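Every number in this text was worked out from the coordinates using simple rules, so none of it is lab data. Predicted model, so just to flag it, every value in this text is computed and none were measured. Cβ atoms are built from the backbone, for glycine too; each structure is taken alone.
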Structure P
Amino acid sequence: MKRIKTYTPELREEAVKLVLTQGLTLEDAAARIAIPKGTLANWVSTAKRGTTPCAAPGSRTVPELEAENAKLRRELAEARVERDIVK
């Protein structure tokens, strides 16, 4: 029986970063972290689409979190201005 190897989300993120941000080729990155090239290619294409197949239910993507963070920063800045006016 063939054993299925599982990888941690942290390893997946680091592997994708090697390709997308550091500019390594799929072959170089896969060899560096000792995973199959096809597996890494799947992870990279998934990351480019912005989908995470193994994400926990209810979790959000990075772009969604960044948008929410920007919105909350704007709201905080407005609240600080209003607070300062009241002072």
Structure Q
Amino acid sequence: MIPYSDLVRSITSIRLDAHDTRLSHFLGEIASDEDAEGRGLLTVLVVHKSGDMQPGPGFFELAQSRGRDTSNIVECWVEELKKVFAYWAKN
């Protein structure tokens, strides 16, 4: 798991902050590409640093558009984490 703020600090090729709209597009592309390859929505690992410590609303909007049931976002989040962890645990 990595907070948005830590992720943007580790990106050095462009300057972003945790609330930059370009970050949302960047994460959306990564998640969609990974999901298309059968590896799940990898950006499920990018979370708020405090509070709910879950992905932001954009993640759940994308998850819904990719066919996930988001009626219970905690359940959706946990199921996607399991999918991503299961794939990367065997590879």
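Assign the value -0.48, -0.53, -0.68, -0.79, calculated as log10 I(q)/I(0) by the Debye sum over Cα atoms at q = 0.11, 0.12, 0.15, 0.17 Å⁻¹, to the correct structure from P, Q. Value -0.48, -0.53, -0.68, -0.79 for log10 I(q)/I(0) by the Debye sum over Cα atoms at q = 0.11, 0.12, 0.15, 0.17 Å⁻¹ corresponds to P out of P, Q.
If helix-only ellipticity at 222 nm (-39500 (n - 2.57) for each DSSP H run of 4 or more, over all residues; to 500) comes out at -21500 when worked out from the coordinates, which of P, Q was used? Attributed to the structure labelled P.
Among candidates P, Q, the computation of relative contact order in percent (Cα under 8 Å, 6 or more apart) that gave 17 used structure P. Here the criterion is distance in nm of label points 7 Å out along Cα→Cβ at positions 7 and 79, and among P, Q the highest value is seen for P.
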